[in-house]
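Next up: the structures, one after another.
Laboratory data are not the source of any read-out in this text; all were calculated from the coordinates shown. Note that the coordinates shown come from a computational prediction; the quantities given were computed from them, not determined experimentally. Cβ atoms are built from the backbone, for glycine too; each structure is taken alone.
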Structure P
Amino acid sequence: MTPSLPLSLVGLLFLGLASSETTDPSVDLTNRNADFATRLYRVVSSRTDDNVFLSTFTLSAGLLALLSGTDGSTRDQLLQGLSLTGLDPETLPDLFLGLRTAVQQGSLIMNLKQSMAVLPAQAFEVSHSYLDLVQTKFGGNAQSIAYTVPLEATDTINRWAEGQTGDKVQELVTTLDPQTQLLLATAAFHQAGFSPSFNVSSTQDERFYVDKYHVVMVPMMFRSDKYFLAYDSLVKAGVLQLTMTGGAAMLVVLPDEDVDITGVEEEVTGEKIRAWISKLKKTKLEVQLPRFLLERSYSLRDALQTLNVSQVFQDGADISNIGGDKTLKLTQVYHKSVISVDETSDDVTAGSVFSTLPPRLTINRPFVFIIYHQTSGSVLSIGRVIDPSKK
């Protein structure tokens, strides 16, 4: 049984789930952003055994803004690395603005705060036209930073991140090289509210099986209702959709008990996410989900180079459209994102009461989660919870 939706919204959802072969340029960009997001996530997650959280939409905004400052072979390689080969770079700012506008319409309701900044050294002056482009199309900032005074530069960047996220993202950078030429800084905070919400009075401590040898006790939220659910027999994982406030939704991807989560992560692609969404079916369920708070920081230069984004970091990089008459190269991409998943929500309606108890789905072992904007289909963030008792 499928939910009843207005025809206009059905049309938008259809566009959001269309294949990357569609001729609609906005949908094409959405799908390519998802492809890049999942590729980057797989690289980052493969390098750690800890929890992972990336605000991929924020990163896309920053990298696309950077792309607009490049030219020549540097731009061509960046297009390839971001899964954008074949798209006209001149149209990307307007296309991304359309996606960002769609997401922003619900950002206050979904309590999502995010921003990016292109930060060259003080000797390199940002042109007014590039600053305007970054602000109006990508919702970010571009300003020169005095890296020759590292403490002052660190303080300036960290105060910017705090201001953009309501003080939720702190210490985006800790140490800076005085020889830094150009940084890309991205920061995001998401207070994940579900609609309908979990009832805090039903939350109780339960076991979470980190691995075969480690068990932790965590607050486990509970709600009995109708949910959208799918099962991927090839990946051997269940997929639960949790509707969120502001037009977003979370996909919780739970591997079968005998399946290692790394094997599932290797299969996470933009196409796979779209396939999961298309297979969701409504069913009665009791759902238990751990409450968690993730706060993750990344320096992404090495990860991006693994994705063949390398020229922009090298001497001779053609970053000539930012302004000024000096050449420069990108030194580092800093990303810090915070997500709080709990019972917080404006929607406190009671859970459904069924004549017979429905099956219970307990998320009590490592899982992947994907947050996406339902109307546009844009992937907003991707994460992995190995241990919900740790940030």
Structure Q
Amino acid sequence: MTPSVPLSLFGLLLLSLASSETVDPSVEDMINRNADFAARLYRAVSSRTDDNVFLSVFTLSTGLSALLNATGGPTQDQLLTGLSLSGLDPQTVPDLFQNLRTVVLQGSLATNLRQGVAVLPSQSFQVSSSYLDLVQTKFGGNAQSLAYTVPQEATETINRWAQDHTEDQVQELVTNLDPQTQLLLATAAYYQTRFSPSFNSSVTQDERFYVDKYHVVMVPMMFRADKYFLAYDRSVKVGVLKLPMADGAAMLVLLPDEDVDVTAVEEEVTAEKIQAWIRQLKKTKLEVQLPRFLLERSYSLRDVLQTLDITQVFQDDADISNMGGAKGPKLTQVFHKSVVSVDESSDDITTGGGVSVFATLPPRLTINRPFIFIIYQQATGSVLFMGRVIDPTKK
């Protein structure tokens, strides 16, 4: 039998730093700010549910930053603070974000990540050509007016837009729209993982996954023996596994010790912690078992964003006049839906059988209880997605 090693013993595998390319200081600053917002948003969302969680935090940050430049006065100041952009000149944010997108979304990552951002006021608030151009060129998004007084037509338009931007992977981004809607922010994303080295479906087999002390499910458990980057955080009692991907991204899997609840780890997830975990990774021989899963999560984020002190943009006195017109609308809702598929998929059909031959059997790390995962671009450390798997048999 393959030896099983407690995660706590992996604390010996600390203190290594994966090399990263030199990044422009202004882009690096935006990456850090986005990571801070991502961690705060993830904690706010995960604290409200016991279910699986999945957020395309990069897409949401892009959409809210696009909206930022339609605002003014105290509304804009508060949004800057809420997005971890305080201290920046709002006029520079579009160019900074364009530079960030250029650095992060390059190569095959731009292909694997399908995302859409849309600022959608009602027809009584016309979008100026200058604001439309800004959203398109700087944020890769869209801005257009919709007739919310005909809710079914507006719903179909938004859902068709989401499908077009995610290769039909995001369906039904919205279901019910209020005819009194003044302004919506719609964000959608789809990501297909392609691990490198990849798992091989021929060695995937059903294994137990312990949802909690009283609930066990059988899941397809992928397997590979190889050299992986691993760390252990004694202060949080969590193991950290890095799974590289072929497109330059990587997934950090955070597996709490058996006696530690995943929510206790979530409370400790910050931008600084994520960076520290990445710095501590050290390469080691390891057998990894990871459940195959597909997450498809929808959120209406108005209430969540207000817990992050982003409130005024939703009020009647919101200053959102910069998209065109003397008096702008107030933000009614922020819709977000994202889909991630985690399986054995690989672009390389010659990939081996998922097993490396070692002189002695390496320890096995089996991800068979609730865990957190963070997908980031390796070259810059930019956080793209954050999620939690409580039950991999559910979307």
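Key figures
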{"read-out": "Label whose coordinates, when Rg and Dmax of the Cα atoms in Å, for residues 185-240 alone is calculated, return 15.5, 41 (choices P, Q)", "value": "P"}
{"read-out": "Source structure (of P, Q) for distance in nm of label points 7 Å out along Cα→Cβ at positions 57 and 233, computed value 3.4", "value": "P"}
